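Next come the structures, one after another.
Values in this text are rule-based calculations from the coordinates and carry no lab data. Nothing here was measured: the structure is a model prediction, and the numbers come from that model. Cβ atoms are built from the backbone, for glycine too; each structure is taken alone.
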Structure I
Amino acid sequence: MPTSTDARDASGFLPSRFGPAVGVSLFSGQAQNAHLDALERVQAARARAYAGEVEVVLDWFTLVVADQGSDPDLAAVELSPVLRLGQGRASSLLGDALRLRDELPVLRAALTAGVVWCPQAVVLLAETAGCSPAVCAAVEVRLLGPDGTGPAGALCPADLKRAVRRAVLAIEAELEPQVTADRERRARDKRDVRMVPGRDGMVGLWALLTTEQALGHARDLDVLCRQVALDDLAAGIARTAGQRRADVRACQMVCVRTLV
């Protein structure tokens, strides 16, 4: 009969490359902690593997630049079939590698060391896209520290996304106030309304509005829905709050179309 250690080794929960297995009962708290420790090591190994991939991509791109010129789009076309990725994904991989080299060196070193993991790196790359090198450097100092051991590595992606956005806004307001104003203007220019086809005869209605527009619309919709809820109660009509909001919004659109 295999021991608890043998069972762990055979199941692959604690591969030998992660160190010796702990000889404890599978049902003990120690065994659970050992497995959680192994999962942490897996995440750190993924981060180091991604950092290694970045280094190979950067070395390859250096050779491409020397041979063909420095066009990342053309390089991505060549990279895509080799990695069996779509051209867009290959372009993103190359772009992220270049940003880690040029704009986020602390994050690059932290990935290499395995102290910041891939989910956190994805957030930092996405939320600093479009920021100047000076802002990126200040964000790294604030969230990663000089050696990558700052608070960013301990935050879940959702919390980190909020932290990076707050940091970017604060730093840009201090270093580049005009950039903040320009970005807000560009964001307002992107306001839009779209229909998204759904299933079973349903369609989604998606809107990108300014904060003032959205809050005003939500306030008016809430007022109408509260009145309709009283009417529903009196008439014995049963529908959820979400259904009521959808029906009221559809009626608003019909009224607008009638007036026009």
Structure II
Amino acid sequence: MKPLIPILLACFALLSCRKEKDKPAHSFPGALYKEITDAKAGNYDIFKYNTDGTIYRWQRYINGKPDSLQEYSYDNGKLMGIKYFKRSNDTWKYVFHNLFTYDWKGRLYDLKVIDMEEYDLDNPPKEVFSPDRYVYIYGPDNLAEQFSDRYHYRMVNGVETLYAHAFVSRDGKGNINIVQQVYLEGQEVVFAQVTAYKYLEQKNPRYGAEDARDIAAFFSANCWSQKEVSSATVPDRIVYRNYSFNTEGKPVSFKEQPSGSETRFEYYPK
């Protein structure tokens, strides 16, 4: 049987969702307002912020219509949760919830990805499951300020089982520039992959809002310009991003190669 997240969590998630969806979302001077991935198709993202500048809501539009949204919650400035919703038949479905836990030093220790099973807010499920969990390790002596390893656990036949192990290294600015990840079945490594990044001096306008499961994006403050993925079993792949910046050093667009896709950014006025 899958382990249950306490019912209190489910109740809190529902109640806080009700409150936060009624809470006014704000612009914030100079912060990222809009990310446009396909202007002709009407594909873009809108960002809203709390009064202290932390991100509150990230909403995605596909073909000009609301498609998904993420809502962020904090405690004393620390990110505590991200709720994910998907639009279906003109109704917002609560899909899953990221729950962050910190250790006694205030470092991120544990991330649970809670499956909310796409239920309607007015018809919550009886059980809430956590099929994915990430645990962060801070060196062999547990004294480092930045983690060196991340363990990814998944539920297999009702038992929490190690699924993947990532080793990371950083550049001089703290960006994660190498991720060595192995995937396991039992004690056997079934796939290994290395991803290497190169970064620019400029900041990533989505920093602090990225998917927490994407280890490099979530923990790296700068814009990456090159990503190389290699393994022993599939051909190496290199992706480049060529940016344009405004006079403040903020990216206004980038073109990605070899796909040729272009992304544009707009910011709230100061």
Structure III
Amino acid sequence: MKQATMKRSTATLVCAAAFLLAAGCATTRPLPSLAPSTAENAWHELQKFRDEFRGAAGYTRMRVASGTSHRSFNARLSIGGAGAVELAALTPLGTTAFTLFVERDEVLFLNHLQRTFWNGTLADLNRSLPIFGGIEDSSSLGFLLVGLPPPCQSGERANEPAGSSILTCGGYQLTIDPAGLRSATRADNSLSIEYAVPAFPTGKVLLRSSAPGGGEVSIEYLELNARSKALRRPAVPSDFTRGAPPVALETGS
């Protein structure tokens, strides 16, 4: 039992070291925090934070359950200022297993274990790995992953009473608590997002996909800071060959 505990602790330390090395010597800045007040004040503050948002990056513990497949792994999660998402999953030794980059409707998947790449659309990804429900644009999802509301579309809030704690914004129905977002559900119910504790920055997020073959993605932030550099699409290494769309998120464990 002690040996198993020591191995898990060592693996966690190795992964943490890998994350710090990947971050380099860049100075990290904390994200602004939301002070609990009222749901209405929280909504206004969250919109202000979103308008000033330039990106975030953090070290996470993730659990993905899709069909009969269950995977847990450490990962670096980066969110761009416009909602782009980059997930770099780590092997138990701290090397990169895969990189999933999503910007609006475009997807790039790099399999570092098999030295392959795949690019397509979110609709293509949803057919092979429907963990994000039926979303066709990542912009709203990127903000929601850190506990921020997406930008509202024209006319979405026209019939809502002032001070309401249930709002429609960015194609999602949002439930607002005095301390932050409690939940977000897509208009077509294909994806729901729950926050373990309403807060910004958030600490733990659970995504549930109701799409056929979908499942759950749990994201626990061990560290989350503001990102100063723009998030750009990663380059495909020259020795990678084209592969098939991912059907599971493998980390070699």
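Quick check on the output: -6000 is helix-only ellipticity at 222 nm (-39500 (n - 2.57) for each DSSP H run of 4 or more, over all residues; to 500), derived from one of I, II, III. Which one produced it?
Comparing all candidates, it corresponds to III.
Here is a follow-up. Assuming 24.6 is mean projected area of the Cα convex hull in nm² as calculated from a single structure, say which of I, II, III it is.
I
Going by distance in nm of label points 7 Å out along Cα→Cβ at positions 132 and 220, which of structures I, II, III comes out largest?
Biggest value here belongs to I.
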